[in-house]
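The structures considered in this document are given below.
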Structure P
Amino acid sequence: MRIERLRATPVAVPYVHDEIWAFGRRRGQVSVLLEVETDEGVTGLGEAAAYPSADIVLAVLRSVEPLVLGEDPFAIERLMRRIELIGTWHHVKATSPAIAAVEMACWDIVGKVCGQPLVNLLGGRFRERVECFFYVARSDPAEVAREARRASESGFSTCYLKVGSDEPNTDIERVEALRDGAGPSARLRIDANEAWAPGTAVRMIRELARFDLELVEQPVSGRNLDELGYVRSRVEVPLLANEASWTRHEQLAVLKAGAADVLSVDNQMDGGLLNLKRSAGMCEAAGLPVVKHSLGELGVALAAAVHAIAATPNFTYANQAYGALLSDDITEGFGGGVAGYTDGHVDVPAEPGLGVTLDPDRVARYAELYRTEGAAFSFGDPDPVLRSPALPKF
């Protein structure tokens, strides 16, 4: 069997409301769907988040195409090494999601040919379903409280909220609203996206600790592990490394520095599901749990992640997913918003490969939306752009 063609389709799926973070917002999910066709008629599905843009993902796919066409989709390790070394992608710290999409599609082919769900090829089911958090992507405290109540009513046990506002009191009000809305038993995770300086981070975490936080994600720069270690040594709330741990090489540095209590891992940022498994194994050897990070994903990428997480023991926290934001999906009967989750969990697909099928009508609809309005879906906000924000904020 040989790879005969790569077919990429950018799509834009609206969110139910904007995703808001420390430096901007976006109105929906842009992903590049990848179909890897073989000479034996088996097609594998992959998905790349449009990070940092769909144009860059498409350019990466064009650059690796000569290294992929004519290759055996079963020889995944060899294929990925060709891309990394001959294609020089090993020089890029955060490997493009495009490369991960190629690997994902190859795994889908292997599973389909073997007649096995991907989870069985990655170690077998350690768990039958995968827990995800509810993304509370609103800014006004009253809206935060309403979304947190929706999370609780929908069966989610963990709520995730972006902090890092321009005014510290705003974050305090929003986290308080999150606790009020979610109730006393919910687990609360906040993410500053590097917005704070070390001293500010210590002060803010100590102040917010009264709301019984589960984790604080990347409160300071991910480029200086001394800062993260400084904060960790002065607060009681566990820290989750994210921007500091996008690749397995950076995760090793975090472990050596003792800079975090939990590490975020992401197959799209580190070139594939095999590397995600390597990351988790490395952290397990160090005695630390991991959580799955997401750049935003539709049903194809969600299914791939669920298979890998289900086969890996130390994913013990709720993982990042976009079900609370997505208004729809491009697959048949998988993903597509909160309704696709049961008590905050996603069932592991049982069909061969990734176990998902594209819905042609939805793909066509959201490909057209990308063509006509794709630029409006990227991260951006006129006000922060005009103010030229600094990092950290304060």
Structure Q
Amino acid sequence: MTAAEAGAPQRQSLRFMWLYALAAAGGAVSYVPFLTLLLPVRVTELVAEENIDLLAYIAFAGAITASLANIGFGWLSDLTGSRKPWIFGGLVLSCLMLVTVRTASDPLELIGLIVIWQLSINMMLAPLAAWAGDVVPDGQKGFLGGLLSFAPALGAASGALVTIPGLAGPDERLVMVAGLVAAMVLPVLLFGKPQSMPQLMRAVGEPGEAVRTFSRGAVSRMWLARLLVQIAEAALFAYLLIWLVSVDPGFSDNDTARLFAIVLALSVPLALIAGRWSDSRDRPILPLALGAGVGAVGLVIMALAQDMAGAIIGYVVFGLSTSVFLALHSSQTLRVLPKPATRGRDLGLFNLTNTVPSLIMPWLTLALVPVFGFGGLFVVLAALAALATLLLITMPRSN
């Protein structure tokens, strides 16, 4: 056993941590502005009033593809024992496919291009997520979660940037997004050079393994809690612009992008504080439970909103709390997975909590909104977030 293993816990270098956070943010930039802003605009250009239906079909096909691709490419990176080549290959292909989307001339062609884009982007994202589990020790996972909160914030900021009126046309916006992604992901591949953490590569029961503080039952609770919160997050992710326009027809796509960016920017210091606190107090789950619970309150406020002021207040509460929840959950999930040799595959299975909601949410929305309006949808989503809170606050530790 090395001195580092026998004495004070090893810590990963801050250089790698920050470059990794930049790359994770690049992953968000690769899909957040596209799926929330650029794709709805493209869909509306193609089918006008039938935009909600086509977005539902795209979300369905894309979610199935992303689910399988994330598991598959995570597993392949496990088998090869190397993450970086897969990340680089996925970066190149996903940027190319993003730019190619502008050539779609009918709904079927657009769906096909989105499917191929989802394959390539998950070739990058799956190994990237697993890489953090390979090299970031448990004592820094709260801090890692705080850093990961930059990802959705910068994803939203990129949406606000590329939709500035007069800056670029619809086609040029796709090129701008691809350039931003490359500039953010490449530095960690070229200059990251993380310190080796051999204890993180040992399975449960092996000598020198990292200490496990949660039982196997924690995996299922963590999975289900994230799924429930992500169903609500997916609904707002896909229909935020449409809902806000229904409240105030004068609310533009750039207004939505700026609101999205402001909320996520404010969530960054909150996530960093919560992550640091969870590391210092060894309470990794409490911030997650609070995030889900406050998110439920935000959804209730949104359901009751009668004007734009109420809508914005509700969304700010929901957005801040669930952004902290999702960032910290992503890092603390690495704590509960028991098999380092299949970390990429297992994270792909956890990624189903990100993609399965896109299979559930469109049909939930189509079933509830025409009858009860968005208010009825938000009440159901608030109940799901409350259930996630209950799962987390009752999760036992193994020691």
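All of the numbers you see were taken from the coordinates with simple rules; none came from a lab. Bear in mind that the values here come from a model prediction, so they are computed numbers and not experimental data. Cβ atoms are built from the backbone, for glycine too; each structure is taken alone.
Compute distance in nm of label points 7 Å out along Cα→Cβ at positions 97 and 361 for each of P, Q and report the one that scores greatest. By distance in nm of label points 7 Å out along Cα→Cβ at positions 97 and 361, the leading structure of P, Q is P. Ranked by mean count of other Cβ atoms within 10 Å over residues 185-192, structures P, Q are topped by P, which has the highest value. Source structure of the calculated read-out (FRET efficiency 1/(1 + (r/R0)^6) of positions 113 and 281 (r between Cβ atoms, R0 = 25 Å, to 0.05), 0.00) within P, Q: Q.
Computing relative contact order in percent (Cα under 8 Å, 6 or more apart) across structures P, Q gives 28 for structure Q. To which of P, Q does the computed value -11000 (helix-only ellipticity at 222 nm (-39500 (n - 2.57) for each DSSP H run of 4 or more, over all residues; to 500)) belong? Derived from the structure labelled P.
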